[in-house]
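Once you scroll down, you'll see the structures, which are given as structure tokens.
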Structure I
Amino acid sequence: MRLLAVLWLSVGLVGCASTGSPQRSEEGLIDARAKISMGRCDTKLVADLRKHPVPELDQQAAYVCLQQGEVKAVEALLEDYQQRHVEPPHPDYSAYLLTLAQYARFEMAAEDDVLRLKEGRKLHAQFADFVRRFPDSDYRTEIAPRLHELLEGMAAAEYRLALTAAEAGDREGGRQRMDYVARYYPHTESGREARAWLERLQEE
């Protein structure tokens, strides 16, 4: 329910500007700073920061929310970071936190291989976009190990789907999927297992 509430905020509050009095604005920021310092992430925190543009607080709050697995809150705070703020600081850090949020989505789909592949493709695109947009960012060094984990996870999902197809009687569909794993994930554990599976199939 909390994630659904944050999703509503991410849609409903985009583009909103602060319309309250300076006193109310300061009260909202005081409350936001207090929650960040206590490591709390909730919908009011997101709403307060959407109303009162302070880019540094957006990033600090997004980090807190990410630690709690509140992916939609992270996205609500940072997806339009560069549009809501004028020349905001550290745009690469915001983009990096967004890739981590998508990585969390990928991990949360561990029990659903089809969904895992869907989220994995989105994450792969975000990794590529990050490297293209921020070639000199210090956070690039964090991308490589996560990209390796992503490819291993996607290959494993494809391999399981191939086995499921073959065991369900769709031997040709399973073979095609195994060939895809072996071809496009050659350096992963599942890629090696797919090649071995295909070799056994040829021997039959």
Structure II
Amino acid sequence: MLIYSKDFLKRLRSWTTKHNIHLIADEIMTGFGRTGLPFAHQHAGIEPDFVCLAKGLTGGWLPMSAVLTTNKIYNLFYADFEDNKSFLHSHTHSGNTLAAAVALECLKVLEEENIYSGVDLMEPVLYELMLDVAQKTKRLTNIRNIGAIVAADLVLDKNQQAGRYGYKVFQEAIKLGAFLRPLGNTIYWLPPLNTHKNVLLQLNDITIHAINQAFNH
């Protein structure tokens, strides 16, 4: 799990613009407050040509996705049918009124309950708790975080390089009630954006126990 710097994103936007290449921002996981702003690309002050959205759009309650684009691109396809330039697209699950209603309520909650501000407060807490895990287990390195995302890599001995220790940590955490789905040997937390600190403390304890158990077996 990589967290791109503002400088990299700005230079990427500049390069794609120079070479007339569309920049697509995949905000399916990061969109709607996960990084502390509505969209992650806003941290760099850039405007992509396309933004892919899902997950947070309905708070995970119902499947729904959307693609945003610029007026310039939209107008390339906006015309009367007879002009044969329309972008015709439909699929089986389009027009889901229930999902749309849930999405509208989720957007309202994000604003009315100041979720974005809460994520800003959660960011340093997540970092400190993951750092605590690293210090107590001696098995984590390269801690990185932004908003309500924090990740770290497991430290493996030479004779452990081929082992699936991330999966072992996952198995131990499940027994204690936490779903720590690993990315290889990278451990990460993506708690709900309105998670209380006492729940994060529980997650901290479970992660420490799971790592210790995984490496002691």
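Brief remarks follow.
- Distance in nm of label points 7 Å out along Cα→Cβ at positions 137 and 169 - highest-scoring structure of I, II: I
- Looking across I, II, the calculation of helix-only ellipticity at 222 nm (-39500 (n - 2.57) for each DSSP H run of 4 or more, over all residues; to 500) that yields -13500 traces back to II.
- Given 21.6 for mean count of other Cβ atoms within 10 Å over residues 57-64, calculated: source structure among I, II: I
- For FRET efficiency 1/(1 + (r/R0)^6) of positions 33 and 121 (r between Cβ atoms, R0 = 25 Å, to 0.05), the highest value in the series I, II is held by structure II.
- A value of 43, 17, 12 for semi-axes √(5λ) of the Cα gyration tensor in Å, calculated from one of I, II, originates in structure I.
- With semi-axes √(5λ) of the Cα gyration tensor in Å, for residues 49-144 alone derived as 23, 17, 10, matching label from I, II: I
- Answer label among I, II for the case where relative contact order in percent (Cα under 8 Å, 6 or more apart), calculated from the coordinates, equals 13: I
Every number here is computed from the coordinates shown, using simple stated rules; none is lab data. All values reported here derive from a predicted model rather than from experimental measurement. Cβ atoms are built from the backbone, for glycine too; each structure is taken alone.
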